[in-house]
Structure formats: structure tokens, C-alpha cells
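Structures follow.
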Structure 1
Amino acid sequence: MSEEEEPGWEVEPDDEWGVAVIATVGRQLRLRREAVALRAADFARAVGYSEDMVYKVESGKRIPRPEYLDKADKVLDAGGLLAAMKEDVEKVRYPKKVRALAELESKAVELQLYDPLNIHGLLQTPEYARALLQMRRPAYTDDVVERGVGGHIARKVLFERDPAPEISFVQDEWSLRRPLGGRKVLRQQLEHLLEVGQLRNVEIQVMPMDREEHAGVAGGIEVLKFADGSAVGRSPAVANGRRVEDPKHLRILELRYGIIRAQALTPRESTTFIEHLLGAT
């Protein structure tokens, strides 16, 4: 289908808040259209979408794209009222679990992150994220892939916060070498790592493959600390991968993460290492 026939994304049925938001947006669009006595078919032609998609949006079955709301606002002479709904709609378009993670990250004052499989999500370029999602089997639909990419992008507002949180990343060397998505995608990804690594609140360290000792062989680690002294963590090796908040499990995660950082290259050495990889890619 062409973009004109696809004005939005599917709503996740188990996302109660998202379903409620999109139902409200759809109802407001329908009431506004009916208030000016404009038939759905005429409205569809005016905004450049199919009549079927107009009905889907108005019935809360589709998440309208931002440009759809802009066109609707202009056609229905809503004075900016419909376009103003883009902020809530923008949040709904991202998967529920991504929104929940982004909410936690937005409150953290310190993040300790180790991903042994791929470039960490907060460091991924859109192209790298898309390549990873397209490799999933059973294959994701294009709709799910694009929502996933959008979710990765949305989380990056973390780097723009003021005051900025302290963020530490550790990446295994092999995750920086494997050309997932192709050489061009890898080059862009490595360039992005060097850019992010220049931020004063960000440290990126590389765990070389030649290390004979590695405290991270049991899996990835995420520890988020908050201003009130509380923290949450997650690792497949602790509590079956469930989110943990109790001091005992958090001590284990922080101990392992601290050893991983000590075993890895320093941030400065890691920058040089990534530059070398980029030159050879």
C-alpha cells in the first residue's frame, strides 16, 4: 500500500491507556467533521487518505500520523485543536513496554548499561535498530518494525535532559565488529558511538575479545539509580530476568558491573579502539 493508504499504526489491544487515547482522538475527529457537515468520503479526499482509513482512525482502530492531524485541523478549520493532540498520539505510537522503559530512564540520575549481544538500544542509530528488528523471526510486520524504530528514537531524549544523567555503557568488541545491516550501517553506527562518547555525562567502554576474564558472561546488566536513593535493575542472570529493586540483587548487579568496567578498556582507550574499527570498516 502507498503511504496515503496507511495514515497510522495499529493500536496494541493490551495497551489500555493507548486504546483510550486513540479512541478519544478518533471521537474528536468524527465530531469535528460532523459539526461542519462534511461526509467521510469528502473528508478523505480533502486530506488525501482512503475513506476506509478515515473510518478506522475515527473508530479508534488506527493511530493517526502527525501529518494526518495537521491536515485534518486545516480541512476542518479546527484552529489548532486537532493538531494539538499530536503530543499524546506521539506517545501512544510507541510500544507499551518501550514507553514504560522510557519513563524509568527519564527519572534516572545514573544508568549503568551492559549489552553483550548488540549495540545498546540507547546508542543505536535508526538504521541499526531497523536492521535488528527486520532480522527477527518470525518476521515482524513493517508496522511493528517502524514503531520499534520510533521507540528507540524517542528514548534518546535522555541525552538532552538538563540536568543530564550520568550514563555508562560497556560493549563487547564483537558487537562493534559484526556488520549487522551492512557495512554502511555499521560505519554510521560507529561514527554515532564516537559522537555520543564525547558527551561529558557519557562513558563508553569496550570489552576486548582477547580478555581471559569476563564478569559479564552470564548476560546483560541494567541498573538505573534515582535521586531519592532508590534503584532498579535487570539481568537475565538474576531473578530470572525480572526487574529487581531489593538491595541484595542490586548489590550483585553493581558488583558484576563494576568488575566488567574494570576488565574493559578505559573510555579513552575505547575511543581509540572504535576509531580504529571505523577506519577498518
Structure 2
Amino acid sequence: MSTSDPLPTDPLPTGPLLRTRDVEVVRNGRHLLRGITLAIEPGEHWALLGPNGAGKSTLLGLLGAVSHPTRGEVDVLGRRLGRVDIRELRAHLGHVNPRHPLRSPLTVREVVLTGLANTIEPDLYRKPGPEAFERAERLIETLGMTAVAESLWPTLSQGERGRALIARALMPSPRLLLMDEPATGLDLTARELLLDSLDLLRHQHPELASVLVTHHLEELPESTTHALLLREGECVAAGPVDEVMTTELISACFDHPIRISRHEGRWTARTAARRVPGA
């Protein structure tokens, strides 16, 4: 191997960032995923949509090199799961955990800086340098957190914590950002601030790819480019968002008649069945 060749745990510089082929996940004799084939390229922003129990978080775990498939192939940043140390591979991914287990009263800036080493608490043996502080400040600004950069974690709202965790996940300059229902529990204002921040982030980092899990169409940013619909562990549809986010396919995914509309780049969903007399 020459000095210019990537190490076996390094991401490959070209090709899809994520690829799955005929993936199945079976737990206790039950199929959580079946026959999932997917490819995600740089600059694409995917939504994983489906009802509760559809397998969205299970698939995200595979894409984030957190777990392995029972059958099939999963390539993350060009490396095949099962043939690579996934602990090393995860260092190249930005994974946003909404249940971040922080116990210490760190400031927003300190939390963001922990993303450098992917630790919960500050690394006492690796002090961030000037470049790290500058990057943290840029990300804090992009995520709309400058006004609360010195605020302590326990005092933050859930929406502020979510945006801080996205900034934290981006500190190592990953090529891929994975988000599991980042808008869950947010009020209307907090949700809109989050989605606006994601749109700005994607504009400023055109090579970044992302995967966002949700079961609410209203939680999708305008910058969403692709979607995968899951139902009972199987793919209902996958591809460019305008081809997948249709009334027919969303209704099939959720097994209920749902009308889909899009206005100024954002989606809304309403049931097509009205049972109230005179409605």
C-alpha cells in the first residue's frame, strides 16, 4: 500500500457515501427490514419516512455504522460493514442523537467543541486549537445559536439543544449527517428555526449529504432532495423527492388516504377521509 492509498478504515474519496444492497435485519425471528437497496451521493438530502415501527431508526443504525445487517451488504463511505472497524468508520460520520446523555452544565460552545473527539465531556488531554474554536463559532452562527453560545446546557430549550447537537456533529467536518427525528417535541417556532438552519447549512456546505428520519412531512426542510418510504420494514418507494412524495405513495406508505400538497417548498399532509357529518 502506498502512502497515498486510503487506510482500510478511511472513507473512500469517490463513489456513493452510502449504499445498501438487498439488506435484511431480523431480530427474534421478526423482519425489521427486508430487501432494502439504496444509494446516497454527495450533496443529496434524504428523508426516511414511514409510520411508527416501519424500520426507520433500524435503517439509520445501519447507515450510521452502529449495527450490522442480518443479510445483504451495507457500504458506508465506501467501506463494507463486516470488513472494517466500525468504531473508526463512525468517526467520519455526523450522527445527531436527540437523547444526548450530557450530565454536566457545559455551555453551548463547550458542547459543540466535544464533537471534535466525539466525546460527551470535554477531552482533558486534547485542548481545541484556534482553528477548532473558529469552526465552532461558524457552526454556532449557522445554526442560529450565537446569542446563547455561553448559555448552560440545562437552561436550553429542546429546540436549542437540537441545533447545538447538529453543530456538534459537524465539528469533525463529516461528509454525511444523520438525524433521527430532530424536530420531535419542538413547538412551531423551534421547528421552523431548526428547518431554516438546516436549509442554510446545506446551502453553505454543498458537498454534505444528510439523512433525516421523521414520520411528519411538515418536518422536512425545503432542501430535501430525495425520499425513501418504509412500511413494515419494506421499501414502498425511493428516489427524487418530487417522484416519491405523492398522494398515492404516501397513502400507500401510511395505509390511509392522505392528501399531499406542497407550497413554497414545504409539504403538508391531510387525511382524505372525513367522518364528521356535514364536514
Structure 3
Amino acid sequence: MQIYSWHKLLILLLLILGAIIVLLPLGIVLITSLASSDVIPGTASTTYTWTNYQEAWQRGKFLLAFTNSTIVALAVTAGQIFTSALAGYALARLKFKGKEAILLLILATLVIPFQLLVIPIFVVLKWGHLINTYWALILPTAANGFGIFLMRQYFVTIPVELEEAAMLDGANRWQILTKIMLPLSRPALVTLFLFTFIGEWNDLFKPLVFTTRPELRTVQLALAEFQEEFTNSWPLLMAAVVIATIPVILLFLLGQRQFIQGIGTTGIKN
């Protein structure tokens, strides 16, 4: 009993140490963002103020950037959830020739970096006159192999008997998907939502390559420009970093329970 208690205490200490290591840089960023810009943060003469956030918000024009990033992230997330749910259900439940080959092909796309595909994607977008539009930021990632695989793995864990009972009651495949499978797959949907939204919110590559119009600036592009302009003003720069990070942190905190459940159950069955 005593050994077990020491074992639990050691694990607790390791977890606390890991939390400190992870949170320490965030704490430094937060303290620096509140420091007055004319002194070194952490010294005895340091004064702290919230005006850095107001100044960073206004000078970085983050309102427009937040609007653009929200539109793009929500649109891409909706596209991935829709395509992943349909393709994942087909691969999990429907029987057709070549299903396993298609699944392997989808998994193979996960090892291809997006940067390798940027030239053909750019050519297609230019051919369709979509460069410098929201579509250039949405369409290239509106479908994703990871989302399809995630939803397929979760659908496999749902008992087939539920679908068979629904079919006996006259339900078709679309009704089964929308009325039974998706409501039961909320952890996987939340997981896919968080992965996709956070990934799009933090994406700098697409806005940098596919857009040049200032009115299409996203949060990460605005943050990069802000960094170039205020390289020597650490409090303002850290305030801008906190501003860009807050929505992601809040979103993860709201969905963390479903996220953990979705990650923990997607690999139970093949």
C-alpha cells in the first residue's frame, strides 16, 4: 500500500513538473505583455498595464484579421466535417469493390506535405480566377484524409445493430447517418472540429501564398507583419501574441473533454 502511494506521488510530481515546463513560457509571455514598454520586464522598476493590448489591437488591425480567420476557419471546418462524415461512413459501412484500396490511398495522402502540392493548387486556383479570394483559403483544405480516417474509425466502433433496427423501421442511409451515426459520434466531431479550426487559425502558409490583398489578412499574417514592425517592442509583441492565442485556448478548454474521448476511442476497432 505504501509502495503504491509513493508510486502515485511520483507520478503526481512528474505531472506537476511537466505542467510547469509547459506553462512557464506562457507565463513569461503574459507577464511581458503587461509590462510597460520603456522598462525591462521583471525588474524592480517594472510597471504593468493593460494598455499594451489596446494598442496592439488597434495598431495591428486585428479586428479585420480576426474576422477573416474566423470566416476561413469555420468554412474549412464545415467542409471537412461534411466530407469526412460522408466518406468515413461509406468506408466504414458500405460494401463496394476497392474500398480497402481507397482507404490506403487516403492514408497515403497524410504523408504528403501540403507544400509539395502548392504549385498545382496555385495553378488550379489561378485558372479558376480564385487567387486573392476567400475561396483560395478555403478550397485547398476543405477535405482532409485525417478527418476521413478519424470519422471512419469512430463509425466502426458504433454497433451495426443500431443501423439494422433503423432500416427495419424504414430509414435510408442518409437518415441513419444524420439521425443515428452523427449524434453518437459527437466526440469524434468535436475532435475534428478542434483539429481543423485550430490548424486553420494558426495557418500562415496559405494566406502568404494565395493572397496579396490587405483586406484578406488573417490573424497569423497580421501577427507576422506586426512582428516585423515592432521587433524591438517586446511588450507590444507579446500582447499581440496573447491576442492571437486567446480564441484557440478558449475553444480547446470548451471542447477538451469531448476531444480526449474522441482521441481515446477512434482506434478501438479496425
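Computed from the coordinates by the stated procedures, all read-outs in this text should not be read as laboratory data. Since the model is a prediction, treat every value here as computed from it, not as a measurement. Cβ atoms are built from the backbone, for glycine too; each structure is taken alone.
For which of 1, 2, 3 does relative contact order in percent (Cα under 8 Å, 6 or more apart), calculated from the coordinates, equal 32?
Numbers: 1: 16; 2: 23; 3: 32.
Derived from the structure labelled 3.
If FRET efficiency 1/(1 + (r/R0)^6) of positions 78 and 190 (r between Cβ atoms, R0 = 35 Å, to 0.05) is computed to be 0.45, which of 1, 2, 3 is the source? Please list the in-between numbers first.
Details: 1: 0.15; 2: 0.45; 3: 1.00.
For FRET efficiency 1/(1 + (r/R0)^6) of positions 78 and 190 (r between Cβ atoms, R0 = 35 Å, to 0.05), the value 0.45 is produced by structure 2.
If you work out Cα Rg over 2.2 N^0.38 Å for 1, 2, 3, which one comes out largest?
Details: 1: 1.19; 2: 1.04; 3: 1.26.
Sorting by Cα Rg over 2.2 N^0.38 Å in descending order puts 3 first.
Looking at structures 1, 2, 3, which one was helix-only ellipticity at 222 nm (-39500 (n - 2.57) for each DSSP H run of 4 or more, over all residues; to 500) calculated from, given that it came out as -7500? Before the final figure, lay out the partial values.
On the way: 1: -15000; 2: -7500; 3: -23000.
Only structure 2 yields this read-out.
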